[in-house]
1. Given a value of -8500 for helix-only ellipticity at 222 nm (-39500 (n - 2.57) for each DSSP H run of 4 or more, over all residues; to 500), point me to the structure among I, II it was derived from.
2. Of the structures labelled I, II, which one yields 1.54 when Cα Rg over 2.2 N^0.38 Å, for residues 246-317 alone is computed from its coordinates?
3. Check the numbers for mean count of other Cβ atoms within 10 Å over residues 78-85 across I, II and tell me which is largest.
4. Work out which structure the value 4.6 belongs to, where distance in nm of label points 7 Å out along Cα→Cβ at positions 198 and 238 was derived from one of I, II.
Structure I
Amino acid sequence: MRNILFFTIVIFSLLLFSCENAQKSIYKEEIISENIDSVKISFKVLENDKRKRKINSFFKNKFSKNQFNGNILFAENGNIISQKSFGYSNLRKRELLTKNHSFQLASVSKPFTSLAILQLIEKKKINLLDSIQKFFPEFPYEGITIHQLLSHRSGMSQYTHFCDAPDSIWPDKSITINNNDVINIISKIVPLINYKPDHKYYYCNTNYLLLASIVEKVSSLSFKQYMKKHIFNPSGMYNSIIYDRTNFEELILPAQGYENKTPWEDVYLNGVVGDKGVYSTTEDLLRFDRALEKNIFISDSLKKLAFSKMNKDRNGNKNYGYGFRLKEHKNYGKIVYHTGWWKGFRSYFIKVVDKNQTIIVLNNVKRGRFLNIDELINLVN
């Protein structure tokens, strides 16, 4: 109960902070030059770190057993312990992976969407208890707030389910479906909800496509434009792009996703962004991590809020904040992380907070079991 009371006070404080803007009729982001100075981030490689051999041996063994194909980066205090590629970006063409290849991050995109929303909160353009109807008046569910979307407490159904079947919902699967299409479908067919709003934690991708659409509505920028201007450029993530099936030619050395040896097609659902859609590299994700550490994106107080438990602990010590998964490690303290999987891609972004360690693993071939988070953490400790 103390935790619940604490977060109620924090949320209420933020609401007071932003209430002066609540009834403005136009939410427009000022259009300014996109030539934004990036945070100056340079990486030092720890050439003689003994942990490098341990890390590389682990992934070499996984690769030799056909259990891993991808790129890794392990760092401490922003200094690289190990950065290495294993396998191929394209199995059929036998194109070797390099550190410059980009991967679909799948749900590791959610921290980026969360940060965009928190930036708008910090700019007093929205607040945590704004309802979806404030931005989309025809939305059929009452009582769902930004707070609930961020923390997966809306209770809504997965759009990947109700858009995919029956076929009458979206008959031609060769035509891309986007965020606006999904919102229109929800308003039209009103899919059954799993739980009433704020009843319990239920991880749902629909929450984060709605958050991305709110970013577009408030900023008057496309989600691609917003992320480039306010997240990617300021942190020097110049090899990172939001992919929505209209801009494949913009991707930087994109790796192909596979299910075993079968390549995944670029499915119609890839037009939806916010829950997924970020293509990035291991090095860009380290830049993201360093910019997050330096509070380049949002204030330290809002970052701490994003890294705070918003639900009851699950499976002993797991929780979810605003766009970040959370757990308490018995030896290393607080772990802030997110994982993702989508159409052959598996992604891992892990922060061991007390030790300022960063683990980034991007896999483009889905085989066998997912990597164990604790096992990855042990490699660097």
Structure II
Amino acid sequence: MKISIPENILSIKPYKPGKPLEELEREYGIAKSIKLASNENPLGPSPMAVKAMQEALGKLNRYPDGSGFDLIRKLSQHLKVPPKNIVLGNGSDDIIGMLTLALLRPGDEVVLPQPSFLMYDIMVRSAAAIPVTVPLSSLSIDLKGMQAEITSRTRMVFLCNPNNPTGTVIFKKDFENFMAGLSPEVVVVVDEAYFEFIRDQEKCASGIEYLDEDKPLVTLRTFSKAYGLAGLRIGYGIMPEKIAGLLNRVRQPFNTSSLAQIGAKAALDDKAFLKKTLEITHKGLDYLHAALDRLGIKYFPTQTNFFLIDVEKDADEIFESMLRHGVIVRSMKSYGYPQYIRINVGLAEENARFIEALEKII
């Protein structure tokens, strides 16, 4: 083809998701493989969400509620924020795309931590804006370093709290100091996809607490992780009404499905499932950390359902070796950590199987 491709699109490195279980079993002829690569909920989806969606299957001939009325009102009650401040998305990365589309012009600069969630860079480049990356400091987001990169051309800042892939958090005092030094014209996006897993929530900054109609602060949340609804693709953003209005101008009219809205609404009521998820995650982390201590393998503390492990070997080779044992992990080589892998907590038997496989390989 002789079509002209914009340079900003050519500069994008495609996002590579974790390897699907079906693909592993097909390629290697392995049965009963386990996946610990995509930070998914090993318990499955919320049972209350499943029941609510099953009851709604007979209405799939109708378009979804484009306004997401019921789910937004439910979230409003749950978060104690007005409905006018909530925008639904096809996953929280849909909100990221709307923000970059609505608020960035070609040539604008956006300050990002590096490494962090890859979709920030992809969406910024898609808008023909310029990503300005700031390396992490001891695996944590370097707020002072990010502050130093902010110029008159900066229009947006992304913060992932807790950060993916490192599992570190931003504390309240540090966040408040960072915000105090920003121009009111800079939009700050705080991605809290893993917020529910934080053990020390009283110390950790949450963007929702700082919602202010005069400050361009946007907080992102998702149902993919703690609520086990990754396959539904449903997330949301909390933001000043003016920004919400701009996003609703560019939002696709039916960007969240009827089943996603119904499932998410029911999941918010499934407090027993959320409690069980957090219990199995924290218990699993304690087990995995103790097992790695026993093996003398270095790992890094986390406030999420995943963490990094220093395998002291080529991470891609460890990834391939683990596949042959029917265990999918995530190599961090493409993130700039050539000897690190990332895993999420699984069920007790999955955690044990991972340790058994890792011990054999290392």
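1. Going through each structure in turn, the value belongs to I.
2. Answer for the origin of the read-out: I.
3. Comparing I, II, the top value of mean count of other Cβ atoms within 10 Å over residues 78-85 belongs to I.
4. Details: I: 4.6; II: 1.1.
The read-out was computed on structure I.
Read-outs throughout are calculated quantities, based only on the coordinates presented, and are distinct from any laboratory measurement. The structure presented is a predicted model; accordingly, all values stated were derived computationally and were not measured. Cβ atoms are built from the backbone, for glycine too; each structure is taken alone.
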